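Below you'll find the structures, each written out as C-alpha cells.
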Structure I
Amino acid sequence: MKVAQTHRHAMNVVVFGASGRTGRLVVEQALDKGHSVTAFVRRSLDGVSENPKLQVALGDAADAGAVDAAIAGQDAVVSVVGPNPRRPDDICSLSADRIIASMKRRGVARLIVVTAATDIEGGFLFDKIVRPLFMREIYEDKERQEMAIFKSGLDWTIVRPPVLRDGPRTGSYRLAVGSAPKGGWRVSRGDLADFIVRELPRKDYIHQALVITY
C-alpha cells in the first residue's frame, strides 16, 4: 500500500506508554504536527523537550480511574503500552479493557494501538525456542488485547510492527492488512511513530489491523 499524504488538523491526543522508546517518539512527532498531547506515564517523561501543548499524566495503565481522567477531553487515544519481557503480565490486555471502557464512557472514538506482528519468520532459534518457551505469555496477552479492540465498536486501528529498531523517521515503509508482506521483518521506531501520527486524523484504516515494515 502506498502511504498517502493528508491534511492534518490539531487534535487533543493522549498517549499511553509515552515513556517508552516508541512512545516518546509518538509524543514528539504529534507535538511537531501541532497536536496537544497528554503523555501518560508511570513515573516520569524523559527525553522530550518542554512544550506548551504537552501535559504529563502520572498513573498506571491498569488503574481505571487514572486512565479515565487522562482520556477526559481527548479527541483520540494512542496506546503503545508494552509488556516487561523479564516479567510477563497481562498489562496489554488489562490496559486495553480500561482504555476501551473509558473511551465509551467519555464518547471518544478514535483509537490507535500498537501490538506485534506474529507471523514473521525470526529464524529457527526464535520461532522454535524463544517465542514458544519465553514469549508465549506475552503473545497470548497481546491476542487478548486485540480481541478486546476488535469487539470495542470504536474507530480503531491496530498497528503490528515486526522487529523494532532504533532508527530515523524515513517516511518510507510498507503497510499490509493482516499478514506481513514478503521479506518484511523490521521497521524503525521513528517510522512506526510517523505512521501513527499521520493516521491520527484520518479514516483510511478504520477497523484494520496493519503490519508496518520496510
Structure II
Amino acid sequence: MDNSKLMQCEQLVRRIYDSFDASHDWQHIERVRHNAWALLEKEEGDPFIIELAVLLHDVSDKKYVKEGEDPETEILSKLELPRESEEKVRAVIRSVSFSGGNEKEADSAEAKIVRDADRLDAIGAIGIARTFAFGGAKDRKLYDAGEVPRTEMSEEEYRTKKTASVTHFHEKLLLLKDRMLTDTGKRLAEGRHRFMLSYLEQLQNELDGNA
C-alpha cells in the first residue's frame, strides 16, 4: 500500500471537509475509515483502494460543491495514480451514495466495504446526531407530524425536497440495515438500527406527552 499517496490525499481532502457542516466533516471521514478497517478484519478487499475511496467519497458531494466544481477529479489528478487504480477508486465512490434509493450497484468487494462503512455512520447514535446536524445546517424542521415519508422518489426529488429531519429516518436511515452488503456490516447494523427505533419511540412518547 502506497502510504505516501494516502498521506498526500489526506492533506488535500482535510481542508475541504473542514469547510463542511458537522454531518460531513473530517470526523465523519475518520469514523468511516475506522468502520472500513473493522470490516476489513472479516472481509476481503484492497486496503489502498478502500482507504482512498473513503478519503474522497464526499469531496464532490452535490450537497456542498458549487456548479462546475469537481474536487475529486482535481485531487486524483494530483495523486497521479495508475489509471486502473484511479478507475477503481472512482467506481467505488460512485456506488456509495444512497440517492433516494437509486444507488448504483456496488459490484466489487471494495465498493461493498466502503458503502457499508459509510452507511454504518449514517445509523445508530452517530446517525441520529448527524441527521439533526445536517437538518440544522440546512434550516430544516426537527419533525413534521403531517409529513408523509416517501417510498419512491428520484434522486433529484430526494436531494431537493426540504423534509423534516425525523422524516429522513423513514426515507433513508431505517432502510439501511436491510441494504447492507457484507456479513460484518449486516451484523454491526443490527444494534444501531434497534437504537434508532428506540429513539423514535421515545421521541414520539415525548411529543404525545406520555414521557
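Thinking of I, II, which structure, once Cα extents along the principal axes in Å is computed, gives back 59, 39, 28?
Answer by label: II.
Of structures I, II, which gives -18500 when helix-only ellipticity at 222 nm (-39500 (n - 2.57) for each DSSP H run of 4 or more, over all residues; to 500) is computed from the coordinates?
Derived from the structure labelled II.
Any read-out appearing in this document is the output of simple, stated calculations on the displayed coordinates, not a laboratory observation. Predicted model, so just to flag it, every value in this text is computed and none were measured.
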